[in-house]
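Please go over the structures that come below.
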Structure P
């Protein structure tokens, strides 16, 4: 493993920043203290700092040499509304809030790269270090773009990285094309007519109709779309009724749709609306359907993904780079940046949790669970990747 010696030397300093941020997690668009720390460190190391994009976003800019080429490197900053169950010294001090997805570690790796590059002055061009708020459901990436991110900080390409359970420490994963799915939510309301459960013919039963709708929705996945197009339609909530002997007035259905293509998402939405409206009409009920597009699919530019993989090869060896890693149906708002600029979103192995004792839930390595903690062994490796990626991109 070809780590940068200087990055290894100041690992403890960056690790302390990471653990301080972990102990003081802030939810989406509330990352005030977090962004203060990020901005202070970037300024201390000599970067030009801009604040306020997307509310609490921070951009640190480092320019050396004469080249006009520029690259954007992005880390997310927000925590999750989870009560942490860990008992180590840097556990969350904010009840009901926790860095359970490793965004504290993502910031640490990018800060390590910024510190090194500011010292080394090894660039010929410009790097924009993008610290983004509100990845967890707030579409902070789009908010930064709406505030002029790429107009004010021109980038030839933009790159992101996420720690990934299941990949060993020292491994990377990358794929061209779709890397993560879109995330979309739907809400359906069936409005019938209440009646006594003993006399259903006098009413219009929304529960019965809701069951028909739920069954019909699964036919979209198996019959309406091409079998080779991936999509997951999950009904996660059905709410109706308050008494066993009463047919209620309404029934509500909610859930998510995830795909790797906007065209497939649009197809699913169209068929869902038709099924809801026509099933309700067939039974004399009224149907309301709302479909909300949240995050688009995260689609890597094939050339930039392969470039990122070659950078990884030089650091950990080709045998530790999983090219064509299986895409995940999880979602990521870095997708908005990849719609605006070419680039790639990659994964860095977070191991199996052996870096500390087993905790609760899904354990210390799996994301979005109350015993998660970022593996600090990744700090020098992730920072080295960012440094070499920036240097080589600008030198091309």
Structure Q
């Protein structure tokens, strides 16, 4: 069964393109267009009063959807922002520290937002950063957990699915147990896990750890809908704060700095709400189609297996083999030819992406067996 009908607008916009990078810019389903139009229409119809609908209807609906997907049942612990970097800055500023420099534990395989920000603040002596190597990966999860248990760190930050290799950090529950309101804070970057792995967090971990994610990738909702799960009691008064963090009480005395009691204490200021509209519309579409993350993942795993059975990239090292356990939505191939192959595929109007010497091939709900076979044929044409 094909689900291309759900992506008619995106696919018809470039009908000859073969987009094999659903892990990067996931193509938008038609439902997201409907959400975008509703956002515009609400702004035109309601004008100043649109915020009553945004904060009274769209925001809580999106909170419920994210909490349900994470498996936490804690909707009021979800807060949204334009991107995860924005939320990361608020966490860095709010995290308790036992010395002048915030002591951070992370991996050497984090996505650019965290990697770059940590490195820059480290240059200025604001942070002291310890990095656990992701290689060899079979030892990484245990090695990271051991370092986290050392008690030396104020902030512990790690990706659940590593963006470079697609491998999974599988000690989330154990790591979360280390989190304390007074420190350390545990932060799981779940951008490549949210809506790719069913219930990636869970109610127990949610009591003592933060979780970052967003709508740009497998949520199929595009930019502007990043989120943070903030456990109760952690950071009641974040120092980087916008006026929306006291949106529930605009009758405070002049000069007073109020905060919401729930995760909205981490809010910023005025934002573009269209991402929330798109996210809610996509979630409604998935619900009407009976498409759960588990069902989508099973379908895409069968397509991944078909791709691998074709024998493509035989000379490359597959970093994240299929083993029957939860898996990233992309296949990561390490090869010295990665950049050249990516370029040669682009010349054939086929989109993949490359990270250093790793070629990433991502599948989404808009792919079917014909796409996989077409890609395998293009890959066979690449020069060795």
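At-a-glance table
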item	result
Distance in nm of label points 7 Å out along Cα→Cβ at positions 15 and 263 derived as 4.2 - corresponding label from P, Q	Q
Given 25.5 for mean count of other Cβ atoms within 10 Å over residues 207-214, calculated: source structure among P, Q	Q
Which entry (P, Q) yields the derived value 4.3 for distance in nm of label points 7 Å out along Cα→Cβ at positions 119 and 295	Q
Among P, Q, structure where mean count of other Cβ atoms within 10 Å over residues 151-158 as derived comes to 20.8	Q
Per distance in nm of label points 7 Å out along Cα→Cβ at positions 63 and 343, the highest-valued of structures P, Q	Q
Structure from which 28, 56, 16, 0 was derived, P(r) over Cα pairs in 20 Å bins from 0, in percent, options P, Q	Q
Answer label among P, Q for the case where mean projected area of the Cα convex hull in nm², for residues 143-278 alone, calculated from the coordinates, equals 9.5	Q
Structure from which 5.0 was derived, mean projected area of the Cα convex hull in nm², for residues 23-78 alone, options P, Q	Q
At a computed 2.5 (distance in nm of label points 7 Å out along Cα→Cβ at positions 223 and 367), which of P, Q	Q
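Throughout, read-outs are computed from the coordinates displayed, never taken from laboratory work. Source: prediction; values computed, not measured. Cβ atoms are built from the backbone, for glycine too; each structure is taken alone.
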